[in-house]
Each structure stands twice: as structure tokens, then as C-alpha cells.
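In what follows, structures are represented as C-alpha cells.
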Structure I
Amino acid sequence: MRTELLMLGLSVILGLVQILLPTWTPVSLRGLRWALGPRDESFPQPSGLTGRLDRALHNFLETFPLFAGALLAVLVSGRTDQVSILGAELYFWARLIYVPAYAAGIPGLRTLVWLVSVLGIVLVLIALL
């Protein structure tokens, strides 16, 4: 399996994990009956750890389509090389580190890790162009 495809698959798994993480707190606060129901009553905006995990998920959902689109274009065009591999690896590993970095609320670290993930997307685009 190509390294780029492996990083894409692992990124999808990471996305699924990130979808599950912020759901634990509302379910534990409201109960399983609420979770299985229509959820008609409003739930306050999440804060603390749950809020940070929710914001990390939304950030992933903003960057992942760009990464996936660029990576798939590289793969389809046959323009894979060491730059595309490095870009794919940087994106995945930075996104993996981003979740606990954001959850911990360490000032500056989240932004630095995010920049590394964006650099990964840029490297994939460089390989494409």
C-alpha cells in the first residue's frame, strides 16, 4: 500500500475517533434516553474539555477535505514522490498530535501543530503541481 493511501486511511480513522470524543459528555449529562431521542431540547454550547474536543473536530472537518482532495489528485495523476509522502505524513501526525494538544489547552502548541498540518497539505500540493 502506498504511504499516501495509508495516511489518508489513518486520517479517516482519526476523524471517526474525533467525532466520537465530544459526544461522551452530553450523553453522560443527559443520559442515553436523550441520546437516542429526537434531541428537541437545546443543549448549551460545550465548554471545557468537551468544547475543545468539539472545536478540534470542526477544525479537522475544515482541513481534511483539502488534504483528501489534494492527496487523491496526486495519486490519480501519478505524481507521488518523496514530497507527497512527507506532506501526507506531516498532515496525519500533526492532526494526531493536534487533538491532545488542543484538549490540554496548552497555549501556542495547538497553533504550531496546526501549522505543521497545513504545511503537509502545501507539500502535497507542491507534489501535484
Structure II
Amino acid sequence: MFKLNRIHHVAIICSDYQASKRFYTQVLGLKVLQEVYRAERNSYKLDLKVGDQYQIELFSFPEPPARPSRPEAVGLRHLAFEVDDIFGAVNMLNKQGIVTEPIRVDEHTGKPFTFFADPDGLPLELYQV
């Protein structure tokens, strides 16, 4: 038997690399760890730092197929980011033209959360601790 220590990274394939790079770095404020162009695949790979432990790998590929991304679709439901101040985060996103759902309260934890989408419609969540 083996032990899983933590999630190492989350990989996202985007349809418009420049728009997604801008969204994740300028709108969400994630730090670029490394950016690589892979000529043999005509693909970019952008490693982004999330906090002190996690990474998002943002990939571009020529004409990637569409994938259902509604939260109720089979597969990965959504990607959630922990925040200290959900109201401040939502305000900042809204000022940049990012539409967020109304803030709700988790009935089991009493913590506020909301959803919004990245440029490809990937459901993202903010969850206040």
C-alpha cells in the first residue's frame, strides 16, 4: 500500500492560451513558475503557483475538443480556491468584469462560497476559510 501526500498539481487545457494566461496571472494573481513552448506539440505549458503547496499547469493545444464543464457533468466538478475574504475577492473579480454567482453559505460548515468561470467556462469556486 502507498500513501498519497497531497495534490501536486491541477492540469487545465485552454482554448485561447493568451486569454487564459492573462486570466490566471492578472485576474487571479497567480505567479508564473515556468513557461515552456513545446514545438513538437505546438503547445505551451505554463506552471502557475497557487499558495505555497500547489500548482496549476495551463496547457494549450491546437483545436482541443470541447468538454462539458457544468458542475453536474461527469468528471472533475470544479476547482476551488481558498480565500480569506470572499467579499473582497468577489468585489475585485466583479470590477474586472468577471461575473460571480451570489455568495452562498455552506449548510454543513457555515462558510461562504461562490462560483465563477475561467475564459473557457471551467467552473471555479472561491471558498472562505
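I, II: which one has relative contact order in percent (Cα under 8 Å, 6 or more apart), as calculated, at 22?
II
For which of the structures I, II does the calculation of log10 I(q)/I(0) by the Debye sum over Cα atoms at q = 0.15, 0.24 Å⁻¹, for residues 50-113 alone return -0.75, -1.28?
Of the options listed, only II reproduces it.
To which of I, II does the computed value -27000 (helix-only ellipticity at 222 nm (-39500 (n - 2.57) for each DSSP H run of 4 or more, over all residues; to 500)) belong?
Only structure I yields this read-out.
Read-outs: derived from the displayed coordinates by stated rules, not from any lab. Values in this document were obtained by computation on a predicted structure and should not be read as measured data.
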